[in-house]
Structure 1
Amino acid sequence: MMQSMYERMRDRVENVVKRGSISNDYIPDQREIEAFSRWTDEFTPQNHPPVIQVLLERGKDKDITGHDMPNLVYISREKRMDSPHHFKAGALNVLLRVSATMTNAPVILTLDGDMYSNDPQTPLRVLCYLLDPSMDPKLGYVQFPQIFHGINKSDIYDDELRHVYQVQLSGMDGLAGPQHVGSGGFFRRKIFFGGSSETPEMNQDQLTRKSIRSKEVLAIAHHVAGCNFENQTKWGTKMGFRYGSLVEDLHTSYQLQCEGWKSINCKPKRPAFLGNSPLNLHDSLNQTMRWSVGLLEVVFCKHNPIIYGVRFINLLSGLGFAYYAFWPFWSVPLTIYAFLPQLALLNSTSIFPKVSDPWFFVNVFLFLGAYGQDYLEFILSGGQH
């Protein structure tokens, strides 16, 4: 139902863009006319005002069986050519602020568009952690590993990235907690607002008592979704998802831990969420390039995990985040190893020790140890050989 509603709305939006205008006969609903009235001939994907449309409101909209439907709100943040949009981090911060004006729920979920819920018990599992009085009060979020469907059981190309999403997350869980992996994370809202989810522009005691379709609520929602709202504020530095890197998940969760917040890895037998992995080389390379650029931005910023991180979190956690951040540098020895043996062979030069050389056993140990570790981690994380 939600997908069909979204597709119909998307078609109407695209039609309005092509025509450059909208007629009352085409969209008879007054609320939709008010939403589309913001769109002009100059509208482009990179230059347009904020558009917020309430599709469903809890307590007022019901399904065919008469049960209440949850709130469903379409949000398109404002974009201007002269204002940086900060990629995914900027979009998430707009969602944080707009949702605060409408519902101000204490727990929020980040979920990529290509992932879906696979277990209806997942929210209950999260509440068991967040509401447990015996848990650390500084527990900021619960992270679920990314699991992908449609992958061969052997997974010889490691499309599921088990080493990153399952093995390493479990290892970081023994310290201050795992990093956020961009999806499947349940956060306490207050950790993004410096401990409080209220700002002068969003008086929740007044707003959350009103209908999310009310003009006052929508006016404030449009205001906080604007490009200029973050000017001269702490958004992106001390509040919300942090700017400065394409990998906002690592960058933000790392800084949250430096501020004292902790996380926990929840790995039930039934995957909480399932998603799609890159299906071809082009998509895989694009994703890897984006990750590499973002990680290098973390390395060369003032919040470098080694220089900055080890001062605010324990040494092992700092090195754990540094392992992620310095991951792109592995491309250098891998590239050398891919070409050097062949070049040495063509030039009749030996780069490996002979069997009679004592260093030969060191090479054998490193070779067997590396592949043995990968094999063991693959099996322990549920892989099949």
Structure 2
Amino acid sequence: MSRIWISGYRSIHNVKLELSQLNVVTGANGVGKSNLYKSLSLIAHAVNGGLARALAEEGGMPSVLWAGPRLGKKPVRLKLGFSIDEFSFELAAGLRPHHGPSESSFELTLGLPPQGATIFRLDPEVKEEFVWHGMERRPTTTFLKRNGSIVELTREGSRPDELVQNILITESALSQVQQPELYPVLAHFAHEVGGWRFYHHFDTSPTSPLRTDQVSTYSPVLDEDGRNLAAALQTINEIGDRDRLINAIDQAFPGCFLAISEHGKARLGLALNTPGLLRQLEANELSDGTLRFLCLAAALMTPRPPSLLAFNEPETSLHPDLLPPLANLIVNASSHSQVWVTTHSTRLAELIGEQSEFRHIHLQLQDGATIATVAEESR
């Protein structure tokens, strides 16, 4: 992903960013770090067909729109966009009035259905949507064009095909294109974004699934909530970089090593051998920080790296001594995936910078709007 642009989303009035392989977002509380992270996640939801649900979980369209002053009488719109390889994605959404670069791009405009027309009136309504090739959108380089319920899909070197039926108004047309043999560009684009992974919260409470036996199955990808942690770590042991996992755990917890064993039929148990103790510490006995670090290690050391790995405040619950091994894992992961890290920890950013160049995105609040300052950090 080479660039991203967001406007009209909560505190983000208008932000445009050029990205690199490793990106670290910092800033004080309340400046919009989580909003920037969530906007990236919303892009993936739109492409994957889960936009309406994702917005509903945030309170619906009225809750996500720009909350600052408005200029003129134009309706507020939410716009999310990015460029990847030679293609880009853009989403624009908003409320409807109540009636009783050598790159390619995707653009989507959303609003709300008329009040009273449906009980789901807080769902988005797609108004415009585009996928195009090149820095600027032109008719000859547009692969997908949508105006309300009318959708035009274009095959390379052909005239547009008009589709007007069976398109959900609450989701992007791109998420509903199921003909890769006819529209390979759109299918490839959607597939690439569909592999993005986001890690925001790992439940380490006493009743968390992380603290109980887990299903035993090959798991090259850690679940978003980490509930397959034992299987993910064992998969790394068997088909991933086992030695690096051992070293990472030893660096984080000197002298300790993992013990993953079968617990009953198709179940796995996770434990940690600790120097000086006569027995293993089971998952239900491990500290919140220990469990969280193991989740981060499993996510960052995946044997099936995606095109994008995004983390929101990975330092939460971690002792400062765990930041150096975490920084090592982040830098190593960036050699296989593009990495996005949103963090409160200036120390974590410094540790990453000691090992690798990265794009430092620092956020501030100005007149209620999130402002981004970008700098290249190098060793």
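What to note about this one:
- Structures compared: 1, 2; top value of distance in nm of label points 7 Å out along Cα→Cβ at positions 220 and 292, i.e. the largest, recorded for 1.
- Structure responsible for 1.01, with Rg/Rh (Cα atoms, Kirkwood Rh) calculated and labels 1, 2 on offer: 2
- With FRET efficiency 1/(1 + (r/R0)^6) of positions 68 and 356 (r between Cβ atoms, R0 = 35 Å, to 0.05) derived as 0.00, matching label from 1, 2: 1
- Value -7000, calculated as helix-only ellipticity at 222 nm (-39500 (n - 2.57) for each DSSP H run of 4 or more, over all residues; to 500), assigned to which of 1, 2: 2
Read the figures in this text as sums done on the coordinates, not as results from a lab. Just so we're clear, the structure is a prediction, and the values are computed from it rather than from any experiment. Cβ atoms are built from the backbone, for glycine too; each structure is taken alone.
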